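The structures come next, written out as structure tokens.
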Structure I
Amino acid sequence: MSRATVLEARNLQVHRGQVQVLDVPALDLRAGEVLALMGPNGAGKSTLMLALAGLLPLSRGSLRFKGAELGSRPEREAYRRRMTMVFQDPLLFDTTVAQNIAAGLKLRGIPAAVREPAVRAWAQRLGIGHLLGRPARQLSGGEAQRTALARAFALGPEILFLDEPFASLDAPAREGLLDDLGRILAETGSTAVLSTHDQAEAARLGHRLAVMRDGRVLQTGGLREVMNHPEDPFVAAFVGMETLLKGQVAASGEGLLTLRLGKGGDGHEVLAVGEARPGQTILVGIRPEHVALSLQTDKSSSARNAFPGTVTKVVPRGPFFKVELDCGFFLAAYVTAQSLAELGLAPGGAIVASFKATAAHLIRREGLDSEV
């Protein structure tokens with residue numbers, strides 16, 4: 001079922017002095033979705049979020065909220081009353097938790113008889129009901145961010161902007177808040193924009209993803225679409241497609257390509273699903289979780305690509321380990337601790353890496369020599 005468009009941004013540009021820091025031709029936000037803005041530090045995520053929230057003057061471009069353009073100052077001010085924003089630093093007042101949660105409602109003239117039940121309800125939903133009388137300055141980082149979120153949700157915003165809300169939290173506080181916020185967003189059907197540089201946060205909370213670099217949106221789409229079908233080498237690397245292989249098409253037919261790696265196309269051959277002309281330069285990406293490792297070639301496997309190689313590095317990655325290989329070309333794979341031990345994976349060890357032709361994703365066909 002398609003979602004109605006709530007916010008439309010067209011030709012957004014922001015300059016600081018003579019420097020252009022934001023250039024976004026088009027971006028839409030749909031009702032009931034969480035749009036995750038993802039990119040490295042300095043990519044322009046916060047700048048775009050402030051522009052979408054109407055809190056940053058535009059050098060050029062327009063915003064439309066529910067079909068109506070936000071052209072005049074009164075229109076922009078009315079729009080800002082229908083959204084709210086939570087920052088990386090909670091920005092709490094030097095009062096109690098209850099008074100902080102109630103602050104926005106009080107500013108809007110909501111009477112105490114309505115305000116107080118809302119404060120208690122949102123404090124309970126965010127797990128801080130027992131802290132209502134505590135001074136805000138005595139809160140931990142996680143408790144302070146929960147208070148800021150309760151204050152935001154209590155206002156019933158039509159759009160919630162979340163600017164890296166987990167960045168300053170320790171791992172336990174971050175995990176707990178991710179779970180609770182994900183549940184609340186789903187239960188309320190909230191429309192939200194989340195800024196993050198963390199792939200796991202985007203995957204857990206987002207419905208759609210917009211990957212940014214240098215003030216530009218490089219790709220937007222559903223999470224699986226962007227993660228598994230990036231359209232740009234930077235996007236591919238940023239969303240975890242760590243192996244990027246460039247070569248020339250040696251053969252093509254029936255939806256299957258033979259890609260010859262190496263300069264001049266004289267190296268190893270990789271089979272990939274896709275269409276291209278023989279002789280064309282192709283870049284393919286392979287996610288590490290799609291690479292299987294074994295001590296010898298498995299002739300019963302359906303994987304069309306199998307390469308003997310040598311382990312060059314083993315790096316812990318949360319519950320997994322990233323294994324970097326030299327197969328005559330770089331290849332990365334993820335394995336569990338159990339597989340690491342069973343295969344005896346260590347630098348210098350011999351291994352066979354395999355992946356399916358469907359796991360070799362075609363990223364881009366042109367401009368490769370200068371950008372990869």
Structure II
Amino acid sequence: MNMIEYENLFLLNKPFTERYKESFADSLEKGWFILGNKVLQFEKEFASYCGSNYCAGLASGLDALVLALKYFDFPKGAEVIVPSNTYIATILAICQNGLVPVLVEPDLDTYNIDPAKIEEKISPNTKAILVVHLYGKACNMDPILAIAAQNGIKVIEDCAQSHGATYKGKMTGTFGHFGAFSFYPTKNLGALGDAGALITSDTEVIEKIKAMRNYGCHEKYHNSYIGVNSRLDEIQAGFLSVKLPFLDDINAHKKKLAALYQENLKPEFTRPVIHEDYKDVNHIYTVRHQERDKLKAYLLKNNIKTEIHYPIPPHQQKALKGSIKGSFPIAELIHRTTLSLPISYFHTEQQVEQVITVMNKF
């Protein structure tokens with residue numbers, strides 16, 4: 001059996017290559033590379049796709065989270081609630097704003113923050129809940145929004161892995177004050193480099209964010225805010241506009257592959273829980289197994305590459321040592337047992353069936 005790769009960005013982008021070349025040639029010919037028409041076009045297209053009014057293209061998904069928190073100008077040392085099993089970028093955005101991450105354990109069925117565990121972590125110093133729609137599944141937003149409203153705190157959505165995912169028919173990124181997106185190359189909507197965005201439906205908010213991303217300027221050389229340099233690259237915006245019309249096809253293909261895993265893997269592999277309220281986009285398809293490391297080695301020996309999202313929980317990272325209080329056994333269980341299986345746009349149903357056959361012999 002030929003090696004089944006976990007990801008291959010050349011094969012992933014192959015269907016779009018000629019369109020990419022045309023978009024790049026157009027940018028090169030026009031000689032406009034920062035905040036031009038391609039950025040404006042993509043911002044309009046992506047906001048429309050998400051069912052939001054506005055979009056600000058940024059340099060990365062991390063920058064989107066940093067600017068979302070920076071916008072509110074919370075006092076230093078204020079607390080932000082965040083899931084204990086998120087990717088560390090979510091927590092870095094909190095720390096870079098001089099804020100304190102307060103970790104809440106996830107629901108073991110969904111891997112997303114457990115609404116039932118949020119209220120016990122709210123203090124007079126809590127200013128925001130930063131939810132993460134992990135692996136391409138939306139969070140349980142109704143109770144989260146109710147808790148936020150009752151306590152007068154902001155809601156920011158980390159949608160880095162949930163492009164096109166919905167909760168009760170509504171797109172992720174449109175529930176809170178901001179939806180923060182990453183377009184890292186491996187995402188369902190991936191650029192050919194780093195890129196990100198914030199979406200919102202508030203006119204004043206988007207105008208301030210667009211100024212903040214560009215040194216704090218509404219007008220060149222006139223600085224209204226302490227801003228940053230975080231602008232979506234004009235060339236990357238063009239590439240994203242090429243791929244966006246295919247995002248639903250990409251999501252549908254990954255959903256089809258996920259269904260094969262769901263229906264055919266043996267019960268000993270703990271699979272994602274499917275519920276009618278959630279339309280998953282399967283950015284990552286993860287299973288859990290008590291002998292994860294042995295399973296990973298076995299699959300590699302049988303020419304199947306996998307990944308771990310993520311091997312170390314945030315509270316055990318060296319960078320955060322001493323800055324996070326509490327114990328997080330559910331996060332530790334997930335990080336110790338989770339394994340991500342091949343589910344890219346370029347993978348075929350036959351390849352996934354091969355993965356299933358090999359796994360079921362483990």
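Computed quantities for the displayed model
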quantity	calculated
Comparison of I, II - label where Rg/Rh (Cα atoms, Kirkwood Rh) is highest	I
Structures I, II, by distance in nm of label points 7 Å out along Cα→Cβ at positions 194 and 322: label with the highest value	II
Which of I, II leads on FRET efficiency 1/(1 + (r/R0)^6) of positions 58 and 138 (r between Cβ atoms, R0 = 25 Å, to 0.05), largest value	II
Structure from which -8000 was derived, helix-only ellipticity at 222 nm (-39500 (n - 2.57) for each DSSP H run of 4 or more, over all residues; to 500), options I, II	I
Parent structure of the calculated result 15, given that relative contact order in percent (Cα under 8 Å, 6 or more apart) is the read-out and I, II the choices	I
Which entry (I, II) yields the derived value 16.0 for mean count of other Cβ atoms within 10 Å over residues 242-249	II
Comparison of I, II - label where distance in nm of label points 7 Å out along Cα→Cβ at positions 82 and 258 is highest	I
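Every number here is computed from the coordinates shown, using simple stated rules; none is lab data. All of these numbers come straight from a predicted model, not from anything done at the bench. Cβ atoms are built from the backbone, for glycine too; each structure is taken alone.
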